[in-house]
Structure I
């Protein structure tokens, strides 16, 4: 129950990250209770586990979607602060045919993605939060407006795409409680609420899609998550689903290799009616 209380206290979002594991544990307790002839407690535990785990299972098996006609292709990846294979990541970006590239953990001293992508994505907006934690929006098309959050959360650029302007928001929230995810997000919400038109918010949210912070971003931008639920990082062999693509359009999402980073990349093809 506490994992549903992110709106009350940030510790709820910290527990939400592990809700699927908690639900599995509750289901196991329920089965043990049934075997011990404690039927009421056993079935109650199984029902609680099903209520918590069912929506997550539905996300895992959600269809990848279809690429709309005239779709904008987005590539997003946490590059591990320059410790990933930059050359392989660059090649993967080019292979994906991305129109807009959203990068996180962009190192100022160990990486040069801006230079590597200058010919294909010459319109570049970078927000620096430390040597290793920069965020970027690289675009084939001109940039109209830009934004950097006060603390590490978002780098955003409104891109003059052929079908109309698109706000592309590269996302890298800090970890939830006891870190400052909730406080930093609160600082950036006025900007998120101000964006209008076509919107894409993608990257490393450090939060599962059922967490309160992700729901806040969706509500502020009028977006929703698309694509199936992918494991995008493994922390001490625990698979976590913390990289997402949110949009007010429709489209498809696929997972890309890690390429020396600790995160998998995501590629989305998104369109608007």
Structure II
């Protein structure tokens, strides 16, 4: 198992050049796996930015992959519109929604709006503040865990204190918050372009694990059609950070998807 750290995130620093985003990272990972490590074929799994990077691998390098598995579903065109700081592209609540559905739709937008907007438009300004304040850095990271994770029983039921402080310290000690925030800006400034016009867009055999309590849910609605889908499961435990929250479910799903391919 190869577990790379996203460029500019904590364990993969320093990142000194611009233009590095999720789809250029897919090229790096493919080169790592095939040219550096020498695998003829491999499989990939990811969530969050890793989900987009993995999806790009399944799009561009399908012939050299056994398959992909993602726990976050988002379109490769996520930033390809005139409002890249708003990943909803200015989408308003559809007319005719009931009051509960409308509130759920607006709550989804509220949970992701500031996180994406400021890191697309002002990543360096934000970095100055959070590099200067470990409390501010911790608050920024913990807020995302709280609002995007499955915290129905409280934050510390999903993420223990050691995990939270360790995560913050990885960013703090490596001075990597700025380059991790810039990942958003680079995705908006260097737009994704397709490598082929085949359908589905992601030709590699694909598996998806859906987590009901992912606070970013809404981004991936109806996007299953872009995958060559061979495996799909839904879970009522776990949220956006499922590999940290419910690792056993991710492991079970990956095994269930890929084991039949060995026959």
Structure III
């Protein structure tokens, strides 16, 4: 299989017969950096939780809108935590299309995602890829991949897109965010999206879907709107504050539907003052 199907972007030490969560997400997002074994897993989960594709695409759309907003505010440095494979609609494509001098560091703990990312980004000297546990903020921030590219005397945007719902309460997401915040200069921004709900939102029918996802993909922690808002301590929230993901600065009324106001997830951005 390796000798026949291995494309030039797939590092030689990647097992093409073993599914990767990073490549499963790439497939869900419409990317091309996945294999048949990944698509089998992805399609099985989608068969059990059909709404999942819409959820994932909404998180990705939020990333696009957030990066465009940040660019409009003069931000040209991005630290993308839990980035996965930089597939369609990724940060460096959006940012460098506006300003080719934009700098991006992608960080992920998954060695498969990192290996693919490094292969894809070969030759782009303004993008670095770091394999690290984003929960270790000190380790991430001190890494040469970060220190040698980003200027901590100028504003930086930290992106936590669909990340913190994979961090349990015991792992202290508030403390993790705070560690990154404290290292940032004034004018820096935090953008995050997070699975969550408001009181009265939860439909018991979602329990089965949640169980399927937790078993087939990864354990998730849904948080309430006020818990997501609390993550922005030390930041001034950008309008409209913590909002249902599709309702955070939609680009067009066509992007919304009758379910947007009950979407089980939030998006928000804050500016460090």
### Message
Can you rank I, II, III by mean count of other Cβ atoms within 10 Å over residues 98-105 and just name the one with the largest value?
### Response
I
### Query
A value of 20 was computed for relative contact order in percent (Cα under 8 Å, 6 or more apart); which of I, II, III is the source structure?
I
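Here, each number is a calculation from the coordinates, and none is a lab measurement. Keep in mind that what you see is a predicted model, and the values were worked out from it rather than measured. Cβ atoms are built from the backbone, for glycine too; each structure is taken alone.
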